[in-house]
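Values quoted throughout were computed directly from the atomic coordinates according to the rules given, and no laboratory measurement underlies them. Since the structure is predicted, the reported quantities are computational estimates derived from the model, not experimental observations. Cβ atoms are built from the backbone, for glycine too; each structure is taken alone.
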Structure I
Amino acid sequence: MLKRVQVLKKKKEIELVLKKGKSVYSEVFSFKFLPNQSESPGLPKVAFLCSKKVFPKAIQRNKAKRRMRHILKDLFPEISSEVWLVFFFKKEFLEKPFDWLKKQTESTLKKAGLLKGK
């Protein structure tokens, strides 16, 4: 589970990332990222947007978010600090095996230049 300080909760923060952030696309998800805009730099923050159009059932939306939280929990020490991330899921996300999702997430974060020392 991500710590409270690692979650983007304020609507203004999320809207700022959506408006000014850079987009990165993967086969089963995409995300927008923006350098930390707050006065107090620190840990990276993340939010997950899962629409009813993509996953009609709440169980599916929650499962997608849980999977991505678990993947990011392992990658958080390697993610460059002071960045805000907002993730979007595609329908195929839940069809893929967990190990494949983890590799895909790592390679997509590398592609965006967000992993330290890689």
Structure II
Amino acid sequence: MNGPACDWHDTSAVPTPISVGSGFISKSTGGLSSLYVQAESLKKNGGYFEPIDPIQGYPVVLYSLVDDRKAKLNAVCNLGVGVSDALQFTVTVSVTNPSQQHDPCTIAKTAADMEITTIKGGA
């Protein structure tokens, strides 16, 4: 991240069951399209790149160099949201012990939706 960022860790147990990190990628050129350029490379090398339905009208992709979204331990999901032609923010969710109730991509989508609502509210 090279813009404003924040992290949240569930401290109700050790190890931390869920952590969420988010931040703006402000120094990349092309906003979310910079991820599209990497799409084939990500997929060829064991990662993933999946455009998904927009969130509140903003384009969204799931992506990573490594596909560990369904890992039995430490499942991780990365999500990118295009906010403008030159700016994107990312959400990364890590779930220590994933279950159907704690899918990291579902949590990432919810966090992104909440962030967009906050941005639209002027915060």
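Brief remarks follow.
- helix-only ellipticity at 222 nm (-39500 (n - 2.57) for each DSSP H run of 4 or more, over all residues; to 500) derived as -11500 - corresponding label from I, II: I
- Among candidates I, II, the computation of Cα extents along the principal axes in Å, for residues 36-91 alone that gave 33, 22, 17 used structure II.
- Value 7.8, calculated as mean projected area of the Cα convex hull in nm², assigned to which of I, II: II
- Taking FRET efficiency 1/(1 + (r/R0)^6) of positions 20 and 84 (r between Cβ atoms, R0 = 25 Å, to 0.05) as the criterion, the top-ranked structure out of I, II is I, with the highest value.
- Which entry (I, II) yields the derived value 23 for relative contact order in percent (Cα under 8 Å, 6 or more apart): II
- Source structure (of I, II) for FRET efficiency 1/(1 + (r/R0)^6) of positions 60 and 76 (r between Cβ atoms, R0 = 25 Å, to 0.05), computed value 0.55: I
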